[in-house]
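The structures come next, written out as structure tokens.
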Structure 1
Amino acid sequence: MNDFGLLSILPPVLTIVLAILTRNIIVSLAIGVFSGAFILSGYHPFDALLSLVEDVIFVQLSVPANTQVIITLAAIGGFVKLLEESGGAKAFAKKITRYISNPLQAQLAAWFGGLGIFFTDSGNSLILGPLFQPIFRELKICKEKLAFILDTTSSPICILMPFIGWGAYIMSLIEQSYTGLGIQEDPFTVLLHVMPYQFYAILALVSVPLIAFLGRDFGPMAKAQNAFNTEQKKSNKIDGIIPYDDGNKEVSIWTIILPLGVLFLLIAGLLTYHFMKTFSLSGVHIRSTLIIAYLTAAITCALVMRFLSRRPMQESLKLFIKGVEKMVFIMFILMFAWSLSDLCTQLHTGEFIAEQMKGAVSPNVFPVIVFLSGAFISLSTGSSYGTFAILMAIAIPVAVELNAPLYVTIAAVLSGGLFGDHTSPISDTTVLASMGANCIHIRHVITQLFYASLTGLVAAFSFYLASVYKTPYIIILGIAIQIILFSFIMKYFGVRSKQHI
């Protein structure tokens, strides 16, 4: 084995530093992978460039599994764009808002709406925000609370869905690292095992109804609510809320029900077929299922839009192509992520880091370190996707060398990236949540930070417990700790807002 020493960690470290400084994950990954090729080429820039393109990037793009992932992401992107533009999600949200007469119902309805619009993290805020703005205003709930709910139900629900773009992206990163290490395990199976360990996503989703039922706020959120109450003019007592009407033509809820119904039926049916035929689910089976299901669902959506909304098929095709174009950014991240992982394998980066950690870092503490590292990178860069790409290539090999729990470590990468993204002022989902709630951005960031930090603290402790006891049931204990912690803080440091009295 060639011993590159400290140079073996240059590509990932350089990528992280540049990502933090430039906040451009594509450029940072590109320079990072070039540095790896530069080292392997014997420090010849021209040879490094040729080798990077011919022996790394081209090779990675020619791997059948990687090509399949790109096609899968294209199909998913096109379908999501169609569904967003169809108006069906808006019709679904309007149904939820019809019977809301108090603050608790409003917060729970926004939360349920966020869970229902699981297919797009960005569309969540832009669809639900305008619908709930007048409802929250009439019920005297501050904009910051709406922004918090929108942000906390966008990415956390998406990352728990294995059949959307997030799942396909994560599985690809897992498969790349596993292949480099010679681990024979299907990435879909890995993702299912990782799911109950995604502590931050699960705890974040639980925090919304928990706070709503407690009926209290603390810290900047309490100040924001009290300031909102002070600014409000006296108004008549609210007996009920009329559903929000934006003046547009009513869109049938079937515009979302039929395409999603076709999607889920095909996914369930094809996966069942493959499993019954071979008693296993390989990566190619998962990807073929997703491609067929999403393309068929897209056609269904286009037909529904044609017959119910009178929108021509040509317009639907253009929307589908726009959706594919939106996924190009993710595809570039994946291309460089695959390349970084391959170069780190050749440089034996994982072995070097593990060797330095042996005796100094307990395997049980390693997932916590990964979680905190992911949070820092994502907070600094505003990109959970970029954080996943960087850390997955490092954390998995090191976990194997340290004999740290692998599923827990992978979940720590995902949770750390999500936590940092959730609290980052430069994250696109954070900005969109502010836009959706019509809230001043910095106010949203500050008010959300306290709640998200408490959830992150519980998640970090849960990762340590999961590493020690190696059971997914730790999530139950984590939820219990979260309930106790939030209840204690709300009772002794929280303020019951006027609208709850």
Structure 2
Amino acid sequence: MGKKDNKRGHEEKKKKPAVPADDKYQVNSFNDLNPENLKGVFLHNRYAQMLILLVIAGFALRFYNLGFNSIWLDEGSTLYFARNSLSGIWDATAQGEFNPPLFHWLEHFMLAFGDSEFVLRFLPALFGSLTIPVIYLIGREVCGRCGGIIAAALMTFSTFHIFYSQDARAYTTMLFFFSIAVFFYLLALKSDNFKYWVLFGVFCALSFWTHFYVFVAVGILILHALIVKRKTIIQDVKTLMPVLAGLLSFIIVALPIIYVTIGLFYKRTSASPTWGLSGFDVFTGTIVMISGSQIYLTVIFSILAIAGIIFLYINEEKRDYAYLIILSLVLPFIVSIILSSMIPMSPRYLIYILPFYFVAIAAAFGFVPRDIDYRKVAAVTMALLFVVSIPYLSGYYTNYSKNDWRGFSQQLASLTSEGDYVVVMPGYMAQPLDYYYDSSLDGVYEVSADTGEKLSEIESQRGNATAYYVVTADITAANPEGDALEWLNTNTVIIGQNMGIYVFKSK
């Protein structure tokens, strides 16, 4: 009996160890999208379960209270352009509108469902939510499944990303297309497959059709490809062909908008900016906002991002990823600081650095000892990020984060009577005001003014009628000379305020 027991024990030792469910059930190709494998993934793959949980949370955080805030200036502009025909939207861009047409085209079709705040913000919330699994895929390519989950969790609970996912502008839509482009870029870099290079170029073009400033990030990816492939290109110039295929596909798809961009750039830089961040404030302001608008989080995330880059750099197989992240985090700030003296600069324009920033932070987990279960590391990180976001989110969903044009319009309607004048300052603020306020109901004359001269002209026309002046801080950008505010100080009295909206009354 003893010999049989020994023999059985020896045979058991020879048995192969059981394959972990996380490794057995995965989705690495289209062949894995079969019902049996997907069932196993959903039931047994802990990383897949965590990702599903993050995506559900991401949708909830981005769609909850989507219509709570009032439409603000830029969202009013979105509605204004989206109401045009498809050709009219393109004409507006070609004639000087500083936003590409793709997002406005998409919003144009959304107007079939109405023009409520929810409808206008639906696409940004949708694309913002769908970006989460794409960030996972990027993180998985760079630093494994645990890193992918951490990067996806950072995106899920990013207060910066949530805010712009609930804003009827192109930022999260552009980020969605660009994130897909980054994912295909990583696949192309690894395999040199023409298909991936072409898809990389196409999605770069779609992101550029959505927001002009992503052009900087697209250029950085091409630069990185040339740097990491320089040795093979020098040895055999034919190895440059896949990269050129990606670049050519970008140019072909984006050619019409590239042509328009050149003219718009010269127009945009013809005068000094009157608003936005400038100089080194572009870096500090942006890094704080994308880190959650808290100094302590900025410090922690920055340290982790540096640690993650170091980990990737010391790992020779992943060193190219370190170069990619460094280039994609450093060069956009350098370019933006330089351009800030020529064009208005805002942190939201740099939203495309989020994938690289979050993956850099996620890569820091590589310093965690290997004998620790990485699934637990990912789960604990998810929980911590959720807890950290609670204070911001609890206030965000209960307090207005944009000017309350809805409430202000009701207040204004209670003040005005037939024959009164409503003077909007600056004039483009009529876009969010008129979304809620209808001057025709009271028989009110609504006019706009940006200068002291225009105000004096209105003053001479109104006679004995009462005038109410609706003013926001944007008047300092529209009228940097300051004569409009001087005129108000002399000829009116302030009678009310709603957040950043002020109302003055003629004396």
Structure 3
Amino acid sequence: MNQTLRHATILGSVAFAVYLMALPPSFAFWDTGELQTVAIILGIAHPPACPAFILLGWLVAHIVPFGEAAWRINLMCAAAVAIAVGALYAVARRFDVPPVVAAICTLGFAFANVTLHDATRAEIQDLSLLFRTLALFFAIRYYDAGSPRALFAAALVTGLAAATHGIALLLVPALAIVVLARPEGRTFRSLALVVAGVALGLVPYAYLPLRSAYVTAHALDPTSVLGLAAGASAFWDYDHPATFANFVRVLTAADFNVHSGFVGFFDIARYPGFANAFDSRAGAAYGPPCAALAAVGFALALWSRAPVAVALVVAALAPVPYTESYTELQDPDRYYLFPLWCAAIAIGIAYDRIAVLLLAQPRSIARVMMAVALVVTFVVAAPKRLEIFAQRDDRGASDYVAEVKALVPDGAIVLAEWAYATPLAYAAYVNREFGTRIVVAASPEQYVTSYDRWLRARRIFIVSFDDALVLPGYRCTALKRLPYAVYSVTSDRTHS
């Protein structure tokens, strides 16, 4: 093991140890709860369905012999980010960033607020970050040595990144810059290696139609008894990709306004705003001085015109117009994980060049003071980072499930809005503690035309953000109003 790899392993291990100490112990709300559920039951997540995450999550959940199943999915995400942390150091050293500075920048990224937040929960962008960083790492290795193995590895993890989340496509231009810079990268043999690697990485997508068909054939989704169309309910068979049309629908995330993100690339007038957004995110993660250093580092990389340096800039900036333009994105911070990873390297590049310029004659004390100043800037940028450890005792989702169970009788239909549906699904499908209650993830109005039919066989309860819910033709009796509302629903005709 060479020295760079040894140091990268140490830094990644330090990050992983910290993430491990901060992991929440159980399942959670929102998309986190969905990923924890779907990965364990081999279901289908909301588009783009992240099949690589689901398959790897299922494997980890069944191999790791300790901890709650949801915690094991959190563990996988922590490990993914920790490996990406180690890769950051290795790539920074490739740009001749001195070891101490590279280590400081690596830890600056590892313990930035956004990284700590996402690395300690089930988050799709954690695995996406891992595969994208590895793709760039192997592409640079190919550029340096011309190794066909490195080229194939870069292609393979690029395919896996795309099978995790479509945002990986925005990395392709950067990878192409690096690979095509070598003459042999433009040969038929190299093209064949790339195609084979990417195709192998995309194999997890075959899971979607196969599993969807199996779930339907064996009626694994409990909501099927309600007469809903295949794929109408989440968790087991979201959008039913067993058919070609639905598979394409899932693959392209047609349920969401994803085209709005791509439109942003053509809105040139917004580019200054995109730059400001990136600067703001970098400032929030690393502090304003380091955000300025990142901008200098990117400028120096472009000025050098070296393929790997230009690729770093392209890789960092490509996700920004998409992220800032995507109208349905609830949490844009997570889409900045990879750009901030690149920014940490740019900070190291700028720091080193400035140190060389100002300290042409080695002055160890001055350089130590500059390194200390860099550490202080990273630390001051996130004064409340230790609060992340409080989530080790977070049982909010478990308490919520217990409250709903106490309010809703067995055998009832529980229709819950997305954020509140995911913990119920975990309780029902993973822990098997929700009895014969049927969980439907939907807004109160989505299936209102089915309520009369459902009420003939079962009682209906709604969990909603709305603390004054009104449904024409139905009486909504509040059983609980804050912090979430639970209603018992009956037809007005039964009260007339």
Distance in nm of label points 7 Å out along Cα→Cβ at positions 222 and 254 computed as 3.1: which structure among 1, 2, 3?
-> 3
Out of 1, 2, 3, which one gives -21000 for helix-only ellipticity at 222 nm (-39500 (n - 2.57) for each DSSP H run of 4 or more, over all residues; to 500) as computed from the coordinates?
-> 2
Quick one: relative contact order in percent (Cα under 8 Å, 6 or more apart) came out at 18 when computed from one of 1, 2, 3, so which one is it?
-> 3
P(r) over Cα pairs in 10 Å bins from 0, in percent, for residues 374-477 alone from the coordinates reads 16, 40, 31, 12, 2; which among 1, 2, 3 = 1
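Any read-out appearing in this document is the output of simple, stated calculations on the displayed coordinates, not a laboratory observation. What you see is a predicted model, and the numbers here were worked out from it, not measured in a lab. Cβ atoms are built from the backbone, for glycine too; each structure is taken alone.
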